[in-house]
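Structures incoming, each one as structure tokens.
Only the coordinates and a few stated rules stand behind these numbers; no lab work does. Remember, predicted model here, so these are calculated numbers, not experimental data. Cβ atoms are built from the backbone, for glycine too; each structure is taken alone.
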Structure I
């Protein structure tokens, strides 16, 4: 598709894609900034609960994303247009206000996080899918500056450190809900049902796993699991970007840009770990643990999604929502079982190794399913002639 465009246009698209992709760092830093700030504001037991709340909020964001965006992008019979819903923007702004008024209350933070993360997920997803690149740049800057200000305030021992964080999210939400010229497509109800079920089955694994870590290994390991998963989530930025673009149309350019960004992200994380920057951000829970091996395994788990995303997006575009739900349920159960084995060994490295192995197997499963559906479609096309 992009290969048919003139070289200057392709270069401009690649540049804007790269800038928008880099803006995804703002989405990844919010969970990390939340964990970092809470490590300096709250007690260790409260930190453990907040670490689980971050995972639950991420799950809530994924479910909202599935309802608002992915169900529409997967409805092949429609124009597949998406917008940022005003109801979600309003709820996020209200949550930001309540947290800003009660910045030292961990319960308020845990309740408000799902709304804030959902608004970030959906708002960025709309910008990426509809190529609202300039808007997304300003929104990303607002989130990034808010997170930076919050972490800096926490380092200085200020009790109001969460206020800049939620203010940045509020600013980005206002930018992302500005009017657009198109209207959202109406999703196919059947497709929406399968997509939401798919997302629920897949996403519930990680908050459930971290709840088990909190119960069995204690708040320290729960915080560390969230911190490592959040840091390795830097790799998920280009992967989610690629997934959104491929849900609209296949693009070798976006695959190449995303693949290069994944490799660059791995290098950045290794450098940050070796220089002690991550220990500075996350404090004692990071510096008092051997984190290099679990971090490398977590990066491998995230990077393996590169091979999974391409056949997955192809099956989505083909309208195979029901098939994908079945496949995702099977591989999610496998991932949970393998990670649970690592948990039984009381070893976070084994947990991430289980997730990595499951992701590699998933890539093979999705590719085999894609090839099968392509062969069936070709046979039907020949029979129809």
Structure II
């Protein structure tokens, strides 16, 4: 494909949709993902039982579509809803339309620097990530290749997964290599809450035996003292790692926690971090052993490549936060991403269902905890036409 025949990007469109999708917290009642999970808001009793009470599901899913001059359409989904759609349509589109489909690095740089005065992290990076992922999907479709080919090709035949959900014991039966539990009780629930956290871990250890990985996802809810006590109490229960124990901006606290935990226990974080600069802080300050960027939030594939290279130079692993095919295509190409996360989106965490169900069609799922990434063009998934997309803004 020469420069003269390279398709040009004709139009960028942004849509929103409610319910299960990239905003996987937008679930109906009775789902494990919204059942008394420790959060930074757990200090307030009225917001303890359900994360939706303080608005975890307010954004909804953002769908970005990018159409090229040859008729090819790339798309991607992330969290962002109406706000993200406005940013894409009213601001980011100007950096995309009229460009060659191959000029992804330039487009990323212009989106990031053009929004620097109000962006840097959060919803703006979600929007940039969505556009970036759609650009990679589009390039794969134009070239007739899967994204993992564009990233250098696979370094292993298949991915192996750990499962995140309320039932690690069932995850073991399904063939996963480990199970990550949501922490239920935060510091405001006192000594009794700490005992309950350790008791749940002990119960799961008894169910899964000594060799199955068990981890705790603390979702930014703890302080250094509580996280240290939890880690020390969990040592004899074989806790593999303690995840996102502190608020994402507390780099100093993470460095202290990593010094405090028992030897051999890992500290992991990064789900709510963004860009190479944020992850440089985590690495330079010795905050964690495993980085967990979400490819739909950290800046997309273009930025994840840089984050991964930085981590590799620090001998740190990169295991992206669950983001379905968008991380699978990356993980299969990197030696320092030896396994992947799978979010158990069945309400009772008792069966394997597609993570972004019902929004994506052809979304692959692990079988016996393993998956060979399909070699269909782009990310290899389609939008479900039965999902009611809305385009709240145009340009």
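In terms of mean count of other Cβ atoms within 10 Å over residues 67-74, the structure with the greatest value among I, II is I. Looking across I, II, the calculation of helix-only ellipticity at 222 nm (-39500 (n - 2.57) for each DSSP H run of 4 or more, over all residues; to 500) that yields -9500 traces back to II.
Once mean count of other Cβ atoms within 10 Å over residues 51-58 is computed for every structure in I, II, the highest value turns out to be that of I. Taking FRET efficiency 1/(1 + (r/R0)^6) of positions 219 and 283 (r between Cβ atoms, R0 = 25 Å, to 0.05) as the criterion, the top structure among I, II is I, with the largest value. From I, II, which structure was Cα Rg over 2.2 N^0.38 Å, for residues 187-314 alone = 1.21 calculated on? The read-out comes from structure I.
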